[in-house]
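What follows is a set of structures for review.
Laboratory data are not the source of any read-out in this text; all were calculated from the coordinates shown. Keep in mind that what you see is a predicted model, and the values were worked out from it rather than measured. Cβ atoms are built from the backbone, for glycine too; each structure is taken alone.
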Structure P
Amino acid sequence: MKKYIKTLVCCTIIWSTVSLSSCEKYLDKADETVISEKEAFKNFVNFQGYTEELYNCIVNFSTNYWTNSWNWGEDEITSTAGNFHFIHKIDDGNFWGWQAEFDGWGSGWMNHNNFSTNNDRFNKDLWKAAWYGISKVNMGLANMDKMTDATDEERNLIKGQLLFFRGWFHHRLMEYFGGLPYIDTVLPTDSKLTLPRLSYKACADKAAADFRAAADILPVNWDNTTAGKRSLGKNALRINKIMALGYLGKNYLWAGSPLMNFESTGSKTYDADYCKKAAAAFAELLTLTESGTTQYALVEFKNYYRNFYTSGQNWDLPGSTEAIFRGPFFSANNSNWGTSKQYTPVVISEGDLKFTPTANYVDYYGMANGLPIQDITKADSESGYNPEYPWKGRDPRFYNDIVYDGVKFVQGAMGASDEKNRYANLYTSGSYRDVSTGSRTGYVLRKFIPITANKYDNGYSYGNSLHIYVPYMRLADIYLMYAEAALMGYNSPTGKDPGFSKTAVDAINVIRTRAGVANVAAKFLTSVDGFLGEVRRERAVELSFEGHRFNDLRRWLLLIEKPYTLKTSVEFDRSGTFSTTDPTANRVVNLKEVVILERKFSQKHYWLPLKNADVNMYMEFKQNPGW
């Protein structure tokens with residue numbers, strides 16, 4: 001840690017317009033390119049050039065390697081063709097595997113062997129980027145007084161970005177490691193570090209102060225500022241009030257969650273006060289977005305895919321109006337080298353290593369009438385679920401996200417010998433089922449790729465301009481976090497922040513309505529615990545495979561509990577006439593779930609272990625319990 005939080009001075013005097021410029025390390029610069037602090041910070045253009053590099057410290061976990069792993073809960077399992085991603089180490093209980101020292105492939109976005117802020121996706125990682133970014137932020141804040149040739153608006157834009165990033169980098173580290181030293185000043189290069197680890201809540205309070213201060217001085221939309229008109233129409237990624245409010249709320253909700261509350265106070269319950277603070281921040285954000293005066297809105301369900309990928313649109317950055325926080329990208333075609341191929345079985349695709357949804361996770365996708373499935377092997381008269389037709393009448397997001405047996409996967413021409421693979425053969429022993437190079441579970445994920453992403457339709461080709469980018473935060477997430485915060489803060493499904501019109505259940509129903517799912521059933525509204533289960537299930541479905549599940553299970557103190565330690569497959573046989581027009585009409589028999597993997601976790605697995613080299617630097621920087 002020490003070498004990353006020591007000051008590294010670099011700046012680029014550029015006002016970028018497309019993908020946010022970066023700068024080289026100070027020591028790599030020729031003498032004639034070194035700019036004095038007085039010049040670097042004197043005006044908005046120069047100071048913004050310095051600040052731009054912070055955006056290049058936002059790791060794009062979607063395309064950080066040839067194939068990419070970011071779902072580490074019970075939601076996903078890979079084929080056996082490779083075992084080098086962090087997900088395999090997590091499944092083995094080896095949480096040391098996030099560290100480059102234990103990852104010979106350099107495949108993990110949390111820690112690489114090398115680090116730079118240039119356009120090399122293989123050299124960006126959370127650990128180094130966060131400490132480097134914090135150091136750079138503090139250097140910038142320490143030099144705000146040198147910004148003499150600037151308006152108040154310009155000073156606020158610079159300061160707001162810096163404050164946000166300081167809170168964000170700390171928050172990202174805290175999510176995985178717990179309370180840390182909160183570095184809010186420039187550290188002397190010749191001093192011995194003695195900064196103690198703070199409790200999670202103490203650290204979160206400091207991050208909250210930075211997020212709140214940033215929200216108070218940043219605009220909703222840079223396009224509406226004088227300074228922002230220099231890059232009019234190209235400011236979507238620049239830090240604004242909505243982003244700051246979103247992370248202010250998330251920071252408070254995480255601090256109020258059972259794991260974080262337990263770390264800070266010894267209580268394994270929600271902290272109602274922190275949840276109320278979270279609800280207030282989300283309410284402020286949602287009041288703005290629902291007024292129609294911001295650039296943010298939920299996308300229509302028919303355009304849901306635009307949250308995650310674009311195709312044939314000159315590599316436009318995915319996210320549409322719903323993405324709140326994303327980082328820059330350097331080459332959209334990075335999606336097509338591995339990420340777009342990591343979901344489809346090799347029988348119709350390329351590449352061996354496949355990432356597939358677990359059957360137990362797909363079970364969270366309930367019925368279109370809003371009711372959950374209690375047991376996929378048993379009929380349920382209330383919900384209408386029928387195990388002989390298990391794909392019928394499901395939540396529309398099931399059909400959007402999941403390829404199930406009988407779905408027409410290949411749309412175009414196939415050779416006569418290949419025609420048998422046009423439809424997803426995901427029944428037990430079907431051609432799409434392969435432990436090494438296909439689906440191990442009976443399902444295939446299509447949330448992040450078009451149905452044409454296969455070698456016949458060539459939907460992942462360079463020419464089709466497929467661009468995958470999973471956002472860190474989108475507006476649907478805000479509604480769901482508000483629902484959780486309002487529920488636990490005000491102890492009722494109808495709990496609400498006084499400054500916002502919607503209750504906790506209203507917020508959930510906004511997201512269900514967008515997807516064409518019925519409202520939360522009345523039977524779940526009679527108790528906090530009953531509704532909390534639906535809040536968590538809604539979060540599992542709406543935010544499925546977007547990288548949230550692992551941290552959600554951890555903060556809810558569920559990661560080490562059954563059934564969350566299990567990964568299963570669905571096994572069945574086809575029966576009767578096979579429909580090529582309506583796969584939901586295909587009858588199945590002998591339906592059952594089979595455990596593929598049970599993860600052996602203990603209490604220590606709620607936090608990731610810190611690097612031994614760092615915890616040995618000084619006594620006050622302690623290792624996490626059990627490691």
Structure Q
Amino acid sequence: MTSTATPGTDLGPSEVRDSLAKADLALLLNCLVQITGDVSLLERYGQGTVQRPNPTRRLMPDSHMPADSAAAVVDRLTALLSGPGRGGDVAIALPDPGLFRRMTELAVGQQVAPEFVPLLLEQAGFQLDQPVVPVTRRPPEDLDIVIIGSGMSGIHAAISAARRGFRYRIFERADDIGGTWRVNTYPGVAVDTPSLYYSLSYELSPDWTHFYPAGPQYQAYMQRVVDRYRLRDNITFGTEVTALAWDDSAQRWDVSARAADGTVTATTAAAVVTAAGFLNRPSVPDIPGRAGFAGTQFHTAHWDPDLPLAGRRVAVIGAGSTAVQIIPSIIDEVGKLVMFQRQPHWVVPKYSGESEVPDPVRWALRHVPFYLQWARLKAYWFMSDNLYPNIRADRDWMARNSGSISPGNERVRQLCLGYIHEMFGHDPELEAAMTPDFPPMGKRIVKDPGGYYAALRREHARVVTDPVERIVPEGIITKSGELFELDVIIWATGFTLDFLSPIEITGRDGRTLNELWQGGARPSSYLGGLVPGFPNLFIICGPNSSAGHGGGHNFMTEAVTHYHMECLQLVLERGGRSIEVTQEAHGAFNAEVDTAMAETIWCNSPNAHTYYRDKAGRPVLPSPWRMVDFWTRLRIPVEDHFTVR
């Protein structure tokens with residue numbers, strides 16, 4: 001792939017120089033090398049360049065370059081980029097692996113092992129996903145794919161299928177694309193992964209206005225992607241897939257779908273890719289008396305933008321990321337706010353440099369060839385496997401320390417404890433209520449969008465840890481018998497963790513996936529979401545395929561979808577019609593998962609109430625490995641682990 005920057009600018013040399021001087025100098029040097037093709041510049045100007053922590057941003061360090069080298073880099077780029085049409089030609093569009101590794105080490109200020117190079121080339125947007133199974137055959141018309149869902153995963157699956165030559169159709173139960181970012185429209189909804197990272201690697205955008213995008217901005221990004229790839233003609237909106245049944249004689253899936261008016265349609269497909277996610281059904285606790293509440297109540301996924309909150313007595317039930325975003329957004333409007341908290345989360349503060357992207361940086365992202373790719377690489381690097389030590393259990397450390405599982409985990413704990421004390425040290429009771437009794441990352445860590453803790457300090461706010469006993473027409477009664485009179489109850493209680501349980505999926509031997517997975521209570525799959533007995537069924541958001549230690553659902557979606565496409569290409573190359581993982585491979589893989597998982601935070605934080613674990617306590621959501629390990633394993637299917645028919 002070539003640069004997505006817009007070469008040339010109407011700015012004069014002085015304005016260009018001023019903008020460049022405020023950008024990341026190490027990234028600019030890499031861009032200069034690619035534009036000019038002069039690799040010697042790395043040695044000449046890169047000497048003495050280091051990455052130092054930025055006190056205004058938690059994870060992203062700044063590049064520091066000797067003054068004379070910095071001036072030379074800025075001057076040379078200014079000359080190349082000043083004026084209309086300048087900077088259009090580049091000498092090195094795709095660095096060779098050795099050069100790329102050197103440039104990456106300059107960009108991140110750390111040693112980079114060779115195993116990361118192919119992953120980073122892809123994740124930085126320098127090259128598209130690379131097929132690994134040798135391609136000698138193109139898909140026939142009847143090796144077609146049905147994709148369930150048009151959120152991020154479904155959108156990417158469709159683009160990947162089209163690139164590989166497969167016919168596809170998406171079924172979307174709603175009337176628009178977007179998944180999470182279509183459903184959630186509550187005040188303050190936002191992405192807690194950096195904008196440059198939380199986007200598809202081949203569709204990087206220089207237009208993010210904030211380092212962490214608001215939900216509507218991310219939804220708009222996905223709309224642009226859908227339109228760019230002309231996906232809408234292949235999406236059937238307002239239609240929910242209700243059942244799948246494998247026809248072994250035809251080697252195809254029978255697909256039943258129900259439209260909004262109740263009309264049921266039937267079709268078939270050679271393969272099915274499920275991209276419905278695992279958190280897509282609002283969860284509301286079955287608390288006695290809930291139906292009898294006299295006021296207004298709703299789940300956050302059903303937010304009414306016209307609901308008047310001014311001066312009203314409002315309860316927020318839940319203390320996760322949704323509540324953290326809503327509470328500071330409504331605190332100035334409501335008359336009284338009560339947050340009912342079952343268990344506090346570890347919350348990291350918002351830093352002053354994590355708001356709007358400065359104009360000079362946005363200029364560089366748009367106009368400096370390859371700056372966008374290098375900025376994406378740096379964001380990925382510091383939001384992925386650099387965080388892996390935080391979730392790995394250090395047995396020696398645990399024997400000597402309580403409250404954390406490793407030195408890295410303890411650093412996160414101390415950061416969060418410091419924030420708690422800073423905000424609530426004046427109120428020991430509230431400080432204790434907001435302090436978790438489990439190690440950080442035992443459940444999903446939460447980022448304060450700016451104002452959450454501050455909102456809970458307000459005179460008209462209260463945190464209640466006494467469990468909710470029942471709901472009465474007037475409000476909520478807690479276990480101790482206290483009545484909280486309310487006008488509005490907001491259920492910020494998240495979503496039901498389910499792996500396809502709303503769909504009746506019948507496999508080759510007549511057994512359903514719900515039976516096998518006990519209605520979602522005991523889900524398991526082979527690497528990349530494949531299940532014995534269910535040929536040509538590819539589950540993007542399957543068990544143990546999420547990045548628990550780093551941000552980026554987009555990363556796992558791309559890695560898993562690559563694997564699915566490789567499996568289908570293997571079917572083509574072997575002259576088959578279907579592919580199915582063996583029971584032996586499935587069992588061995590899950591044994592390996594459990595062994596690796598035993599050394600993670602999720603098996604060493606029993607006090608944490610987390611949806612990462614199934615009803616038996618087995619972690620079923622995250623992968624236990626580094627992201628580079630998972631990505632590498634997903635490059636090509638091991639043929640001995642499959643039956644191709």
TODO: Compare distance in nm of label points 7 Å out along Cα→Cβ at positions 336 and 360 across structures P, Q and report the one with the greatest value.
DONE: Q
Open item on the list: Quick check on the output: 14.4, 44 is Rg and Dmax of the Cα atoms in Å, for residues 136-223 alone, derived from one of P, Q. Which one produced it?
Closed with: P
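Thinking only about Kirkwood radius over Cα pairs in Å, which of P, Q has the largest value?
Between P, Q, the highest calculated value is found for Q.
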